[in-house]
Structure formats: C-alpha cells, structure tokens
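K.L.:
In what follows, structures are represented as structure tokens.
Taken together, the values in this text are just the output of simple stated rules run on the coordinates, not laboratory data. Note that this is a predicted model, so its numbers are computed, not measured. Cβ atoms are built from the backbone, for glycine too; each structure is taken alone.
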Structure 1
Amino acid sequence: MTGHNMSSKLHSSLKRFTSRPAVAIAFLAGTLACIVRWYFVTHAQVMQPMYVGSGAGNAGEYYRYAWNMVHHGIFSSDNVGLASPVPDTFRDPTYPAFLALGMLVTDDYDRWYAMILLIQAILGGIAVACSTLAVRDAMPTWLLATGATAMALWPHLVAIPAYVLSENLTAFFCAVTALTLGEAARRRSITYTAVGGASLALAALTNSVLAPLFIPLAIVLAWKRALPRRHLLIFVVAVTLPLLAWGIRNANTPSSFSSSFRADVNFVQGSWPTYHAATQLWARHDPAAVPTINAIDLEIDALHANRARGLKLIAQRMSRAPGTYIAWYLEKPALLWGWEIGLGAGDIYPYPTRNSPFLNNPVMKAVEAVSFVFNGVLALLALAGVLVIAVRRHPSAAMLTLATTAVWVTFVYGVLQSDARYSIPYRTGEIALACVAVAAALIWARRTKTPTR
C-alpha cells in the first residue's frame with residue numbers, strides 16, 4: 001500500500017462524525033469554558049494597578065495606549081494625563097483599540113476593568129467553540145469531546161482572561177482564522193476565505209509575531225491543495241491590506257520607541273540564558289540582577305544604534321561559551337510550551353494573583369494538577385500531530401492552519417524570547433494537534449491487529 005493511499009484512508013477513517021454531535025460538543029465546551037473563565041475572573045484578585053504611573057508592565061502600556069487613544073486620538077504609550085503625548089510605534093494596535101472601546105462605554109475605571117475581564121472570559125469561551133468546530137473532521141467524536149473539554153479547562157487558558165494582556169484577543173482571532181479557513185476549503189467559499197484572511201490580519205495586528213505567518217500558511221495550503229489559487233490570492237490580499245495600512249502609519253511616525261526597537265529588545269533578551277533568572281531577581285529589587293540587566297541593556301542600545309556592531313557584540317559573547325548557547329536555543333521550545341510563566345509571577349500567573357480558584361477550589365486544584373502532569377506529554381503529542389498533518393495527503397485547512405501556526409511561533413519565539421505565556425493563544429491548537437496524533441495512533445494500532453486479506 002502506498003503512503004498516499006494510507007494517508008487517504010487515514011483521513012477518511014478520521015471523518016466518521018456527524019455534524020450535530022460536533023456542534024453540540026462545541027456549544028457545551030464553549031459554555032463550560034465561559035463559566036469557568038467567568039468564575040476565575042470574578043474570584044481571583046490580580047495585583048495589576050495599570051493606572052499608576054508607568055508601571056504594570058505590558059498591561060500598563062496597553063492601558064496608556066488606550067487612554068491616549070480615547071482622550072487625545074493618538075496612539076502613544078506616554079503616561080496618562082500628559083497634555084501632549086507623543087505618538088510611537090512600539091506596540092500593536094488591535095488590543096489597545098479593544099480597551100479603548102471599553103473606555104468609550106464607561107469612564108469609571110472599576111467598571112471598565114470588570115467589563116474588560118468579563119468580555120475576555122466570553123471571548124475565551126467563543127475561541128474554544130470555534131477551535132472545536134474547526135477540527136471536527138479531524139478526529140472521532142469521543143476524541144473531539146475530550147479535546148474540547150481540555151480546551152475549556154486548561155489552566156493557562158482559564159486564567160489569562162483575568163489579565164489585561166493581548167493574548168486574549170490573539171487566541172480569539174487565531175481560533176476564528178482556523179474555523180473560517182476550514183469552512184472556506186470545505187465550501188469553496190470566497191467569503192469565508194476573506195474573513196479568514198481578515199481574522200489573521202487582526203491577529204497579526206494584535207501580535208506582530210504573526211504578521212509574516214500568511215506566507216508559510218499560503219505555501220502550505222497550496223502544497224496540500226487545500227484552497228484553489230484564486231482563494232489563496234484573496235486570502236493573501238485580505239491579510240496584507242490591513243498590515244500594509246498600519247505599516248504606512250508606522251513609517252510616517254518618527255519615534256525611537258518603535259516596533260523595530262521592540263524586536264531588538266526581544267532578540268537580545270532572548271539570547272541570554274540567564275535572562276529569566278535576572279528578571280525575577282530584578283522584580284524583587286535584588287542587586288544580584290544588576291550586572292546582567294546592565295549588560296543586556298548595553299547590547300540592546302548597541303544593536304539599535306548600529307546593527308552590525310550590536311550583532312558583533314552578541315557573537316563575541318556567544319563565542320566564549322558556544323555549547324551553552326547551543327543548548328540554550330535547543331531548550332527554548334520547551335520553555336515556550338512548558339508550564340511555568342518565567343517572565344511573570346510564576347506557575348500560570350503573569351502577575352501576582354490572590355485568591356486563585358486553582359489554589360482554593362478543590363476541583364480546579366485537581367484540574368491544574370492533572371494538567372501539570374500531562375503538559376509535557378501534550379507538547380510531544382502535538383509535535384507528533386504536526387508530523388501526521390505533514391504526511392497526510394489531504395488534511396483539512398483548519399488543521400493545516402493550526403499546525404503551521406504552531407511551527408511558526410515555535411521558530412520565532414525560539415529566536416526571540418521564549419516563555420509559557422506567549423504560547424497561551426495557541427494552546428487550543430496544541431490540544432487539537434495532540435488529539436490528531438492520538439487518533440492516528442489508535443487507527444494504526446487497530447490496523448496492526450487486523451489481518452490483511
């Protein structure tokens with residue numbers, strides 16, 4: 001039997017499903033996800049005072065961008081209250097715009113904050129439902145239900161809506177992209193194709209790491225003939241037009257606090273094996289972190305001022321211990337898909353958090369314990385799922401989207417910073433890929449036990 005015939009039969013075997021059970025599973029999983037996330041954000045107390053000065057990390061920056069958009073009509077991270085904030089290009093626009101819409105509804109900080117968290121909890125539930133529907137033809141119904149339940153209850157996904165961080169919107173738009181591209185391929189629909197491209201553009205304008213993703217994704221979709229050429233062209237146009245518009249805005253906004261400077265920061269920080277430890281010590285005002293932080297800042301300034309000189313400094317540092325840095329870069333995918341949020345408060349918490357249901361509620365505590373034990377297994381199964389999708393002759397466009405996205409973010413964050421927080425938007429895809437690997441293994445095991453005629 002040829003490889004193509006085996007992959008074709010494998011795909012047909014995995015398509016044993018009915019639409020009604022799949023829709024029911026997606027609805028129930030999305031509802032469960034909303035309930036659990038709502039419960040978390042209404043019980044956990046996050047120490048994240050975004051309105052105080054220039055603190056609160058990324059969340060504080062997003063808040064200041066949104067505030068300046070509402071009160072000055074300027075995309076700027078300058079402190080709240082300045083008479084003339086200066087525009088910059090450091091952050092991506094979609095998430096601050098989302099926060100700004102909330103500020104237009106109410107000018108009360110507490111009401112705005114509560115509203116944002118609750119909306120994020122609902123968006124998290126919708127993302128689970130969309131992800132479930134997107135992969136409904138890639139696995140048996142019972143495995144779809146298992147994966148959907150894992151998406152609904154996975155601790156990182158449950159906790160992230162409690163934080164004012166862009167991962168919430170990225171997760172939502174990535175799920176919509178996978179679903180709409182899957183429907184575009186199934187229905188041969190130009191409308192779904194355009195919506196899929198627009199969703200990916202919004203995801204990229206929420207997290208610029210995803211901006212070049214449309215290139216490898218279009219190549220993979222063409223390679224597997226998941227979409228006709230005309231649809232692929234529409235997809236590429238739908239993605240690139242919004243990105244081009246924002247790029248023109250950035251090109252006409254002179255600022256040293258730019259997106260290229262942010263890339264330099266992430267590249268240099270990600271090249272230091274001791275950066276996570278130094279960041280933790282720095283947050284605790286430990287003087288032991290000062291030499292490392294100062295050395296990192298020196299390299300960032302050098303790279304931003306003169307790229308050749310900066311790269312030379314980094315290369316000289318790495319040449320003194322090449323084995324250490326080779327091991328470091330090989331380790332970074334494990335950090336990305338690992339459990340611990342090293343550039344945060346630890347465990348699953350980006351910021352210090354009190355009264356977490358994962359600590360106080362026995363059921364949720366048990367869920368976290370089980371998830372922690374299987375986190376590494378999940379990552380390995382997801383890797384196997386990527387390989388299954390790669391060798392299958394006609395995988396769904398949704399699974400191709402999830403697999404390509406997982407590979408892309410692993411590569412980019414392997415070059416830049418790696419931390420478990422950055423993989424949160426792609427955890428639903430990771431779970432789906434793991435389920436594909438399990439389904440393929442079960443079919444293979446069943447075939448080895450069946451005598452060949």
Structure 2
Amino acid sequence: MVPRESFNGPLGRVPAVPRRVWSGTTLLALGRMWGSLCTLAILYMTARHLETAAFGRLTFYLAVFLLLDSLADLGTGHAAVQRTANDPDAVPGVLRATRRIRLATASAGVAIVAAGAFAAGESGAPWIVLASLYPLTHALELSTLVFKNRIAWSRPVLVRMAASTASLAFVGAFLAAGAREPALFLLAVAAGSTLGNFGLHLVALPHLPRGPGVPVALRPVLMAALPMGIAGLCQQTYFYVDNLFIRAIVGEAELGPYNVAVRVMSYGIMIAVYASLAALPWLTREHAAGRLAAATEHLVQPLVALAALGVGLLWPWCEELLALFGAEFAAAAGSLRFLLCAALAVYVGAGAMSAIVAAGRSRTLLWIAVLGLAVNLAGNAWLVPRQGARGAAVATLATEVTVALAGALVVAHVGGARRAAAVDPRSARRAWLWLAAPALFFLARWASGFLPLGGLAP
C-alpha cells in the first residue's frame with residue numbers, strides 16, 4: 001500500500017488549483033487586457049504625432065516609471081500577503097508598517113528621477129519630476145491586501161480599468177490641445193495611475209479591519225520584504241535596463257520600435273504574472289501541507305501550454321503587427337520573436353518565483369534575481385554594440401531562461417518533488433504533460449499561416 005504522508009505533512013492527492021485562483025487570474029487578465037488596449041492606444045497615438053526620437057524618449061521614461069513602481073513596492077506587497085494569509089488579525093499592523101516603507105521608498109524614487117532628469121538636461125524635466133510623485137500613492141494601494149487574501153479581484157480590477165481609461169483620456173486631451181512634449185504625456189499616464197490608487201483604497205476601506213489590531217514592529221516586516229523587494233527591483237531592472245544600453249549605444253530612433261516589441265511581450269506574459277499573484281495565498285497553504293512542488297506544477301503546466309499556443313499563432317505576423325505603428329516599426333520583428341521565446345520562459349519562472357515566496361525563501365529569490373540581472377547586464381554589454389536592439393532581445397531571452405531554470409530547480413528541492421513522486425507515482429506521470437507545450441506551438445505555427453492577416457498593416 002502506498003503511504004499517505006510526505007516529508008512535510010499529509011501528502012494525499014494534490015488538490016486541484018482552486019477556482020478562485022483561475023477566476024482571479026481571469027479577472028486580472030481581463031483588466032490587464034483593457035489596460036493593454038489603453039496603453040496600445042496611447043503608444044499608437046503618440047507614435048503618430050511625435051518624432052521618432054521623441055517617441056523613444058517617452059517609452060524610455062515609461063520604462064523608468066515601471067522601475068519606480070518596483071522601488072516603491074520593495075517587496076511589501078508579497079510580504080503583506082505572506083504575513084496575513086493565515087493571520088487576518090495581523091492586517092492592520094502589517095498595513096501600517098508596509099505603508100511607512102512605501103512612502104520612504106517612493107520618496108527616494110522621486111529624488112533619483114529629479115536628480116537624473118535635471119542633470120541630463122531633459123526636455124520637460126519639471127513635468128517628469130511632477131509625474132514621478134505618483135508612486136507615493138502606492139501606499140494607499142496596499143489596502144487591496146484584504147482582496148488579495150480572499151482571492152477576490154473584481155473590485156480592484158474595475159478600478160484599474162477605470163484608471164487606464166483615465167490615462168488614455170488625459171493623453172487624448174493633451175494631443176487635442178496640441179501638446180508635443182513627451183513629458184506631458186508621461187504626466188497624463190501618471191495622473192491616471194494616481195487616481196487608480198486612490199480608488200483602490202476607497203473600495204477596500206469598508207473591508208479593512210476596525211481597530212489597531214495586533215501590533216507589528218517595522219523592522220521584521222522590512223527584513224521580510226527587503227530580499228523580495230530587491231529581487232523584484234532586479235527583475236524589473238533586467239527587464240528594462242536594455243533601454244539604457246540602446247539609448248546610449250544605438251540611439252532613440254531604434255528605442256521606440258524595440259519598446260513596442262517589449263510591450264507586446266509584456267502583454268503576453270500577463271497571464272503568468274497574474275496567475276502567480278492570484279495563487280500566492282494558495283501556494284503558501286500548499287507549502288504548509290508539504291505539496292509545494294506538485295502544486296506549482298499543477299499551476300504552471302496549463303499556463304505554459306496556453307502560452308505556447310499564443311506564441312505559435314503570433315509568430316508569422318510579427319512584422320505586420322509592429323507595422324501598425326508605422327512602417328519603420330516592422331524592423332523590430334526579429335527582436336519580437338526573441339522576446340516571445342523569452343515570454344515562454346517567464347511562464348515557468350513566474351510560477352517558480354511565487355512558489356519560492358510561498359516557501360518563505362526570500363533570500364533564495366534574491367540570489368536568483370541577482371543572477372538574472374548579471375546575465376542581462378553582461379548580455380546587453382556584449383550584444384547591443386554588435387547587434388543593436390536585437391542583441392538586447394537575445395539578452396532578455398538568456399536572462400529569462402536562466403531565471404526559469406534556477407527557479408524550477410529550487411522549487412523541486414524545497415517542494416520535495418522527488419520525495420512526492422516516490423509517494424505518489426501520479427506526480428511522476430505528469431512530467432509527460434510538458435510535451436503539450438511544444439506540440440501546441442508547432443500546431444499553432446502551422447495553423448496561423450491560414451489566417452487572413454496579410455493586410456493587417458497599412
């Protein structure tokens with residue numbers, strides 16, 4: 001008879017991924033799709049009205065602001081879930097501590113942007129600095145912790161959709177008024193994000209616990225968040241630091257088309273990112289039950305297969321898709337194909353990284369992120385001078401593959417994959433399901449040739 005216990009608690013049959021995880025992922029993905037449409041509309045409109053170099057400058061600062069978001073968070077979002085998923089009484093104290101951290105880190109981001117913008121003599125530097133104030137409102141966004149722990153995303157998603165719509169409306173208003181300064185459009189996007197953070201706090205306010213709750217010291221929360229925060233900052237850095245290399249070595253004219261390709265990739269990985277985010281409380285509980293590796297596999301396998309299907313369908317049409325923004329944008333199609341391959345690796349890496357967070361291995365997460373950043377910096381330094389923007393895409397692919405492999409190895413070790421397989425042979429048989437991803441890619445790649453998309457680009 002097969003024993004029913006594992007090395008870390010009752011194994012039994014690994015439960016299916018809860019419906020709330022998939023419904024939460026669906027809601028987050030739908031919200032992101034709307035946000036993506038708004039962002040694409042912003043990029044499309046500004047690309048049509050700005051000179052190529054000015055458009056490249058706008059996309060550069062949009063990437064910088066994504067780094068500011070990561071700096072403002074500094075791991076507090078994950079740390080808050082980690083500390084309250086099984087302890088609702090800790091919510092008030094954890095919120096107070098994490099808000100103080102976010103206000104400090106966001107203020108540091110403002111100082112960095114101000115120093116850089118004025119030192120570089122950027123056009124519209126005052127507007128850039130004003131826009132950089134919006135991460136301060138991420139302290140209010142922490143109130144959505146009550147929705148994260150319940151895996152109840154409907155209200156936050158609706159607010160985010162409204163914020164994306166507001167950013168688009170502000171950009172449209174500036175264009176209609178005849179604005180052509182890239183920094184003003186950056187300010188418009190930041191204004192929509194600011195309204196979104198205020199809205200998130202307002203919808204969460206009635207659901208927040210009343211009273212002071214259990215006191216929580218700042219230092220332990222900071223120490224728990226810091227490794228994850230630095231890891232997240234490294235991840236965002238290796239995703240966007242190629243902007244610095246391309247702008248300095250190749251020029252702003254090539255930066256704009258490349259950043260549109262990066263945006264396409266970022267939209268492609270949103271399901272991986274949001275599924276991992278929605279599943280974090282569940283993965284935390286599965287780790288406590290000794291089923292982390294198997295649970296992560298249950299989460300990641302269908303996502304990778306879905307991603308492979310999407311990449312296969314898009315593969316032949318990269319030139320046509322990018323040419324929608326202008327004929328010169330089609331030159332970034334080669335970069336986009338490398339970035340799509342990187343997106344497949346992200347679907348493995350995102351699930352593995354969330355599992356590592358669930359296991360409380362924040363320092364391990366940090367070292368994996370540092371490794372990824374080192375690979376990315378070395379790759380960009382070597383490849384961008386030789387291959388331009390395409391070299392940056394190759395460096396991104398190498399980075400994401402490295403992170404995915406490292407994360408998978410850690411989860412297999414921490415989650416007890418071998419020991420679980422010895423107890424439950426079904427977990428070993430699931431390895432064959434990984435073949436679905438390449439099969440779906442080649443099937444979709446073949447079928448996509450029959451799609452009537454030849455006249456997609458103007």
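K.L.:
A value of -25500 was derived for helix-only ellipticity at 222 nm (-39500 (n - 2.57) for each DSSP H run of 4 or more, over all residues; to 500); which structure in 1, 2 was it taken from?
P.N.:
Considering all the candidates, the number was obtained from 2.
K.L.:
Comparing mean count of other Cβ atoms within 10 Å over residues 397-404 across structures 1, 2, which is largest?
P.N.:
1
K.L.:
Ranked on FRET efficiency 1/(1 + (r/R0)^6) of positions 301 and 437 (r between Cβ atoms, R0 = 25 Å, to 0.05), which label among 1, 2 comes first with the largest value?
P.N.:
That would be structure 2.
K.L.:
Also, I was wondering about something else. Can you rank 1, 2 by mean count of other Cβ atoms within 10 Å over residues 173-180 and just name the one with the largest value?
P.N.:
With respect to mean count of other Cβ atoms within 10 Å over residues 173-180, the highest-scoring structure among 1, 2 is 1.
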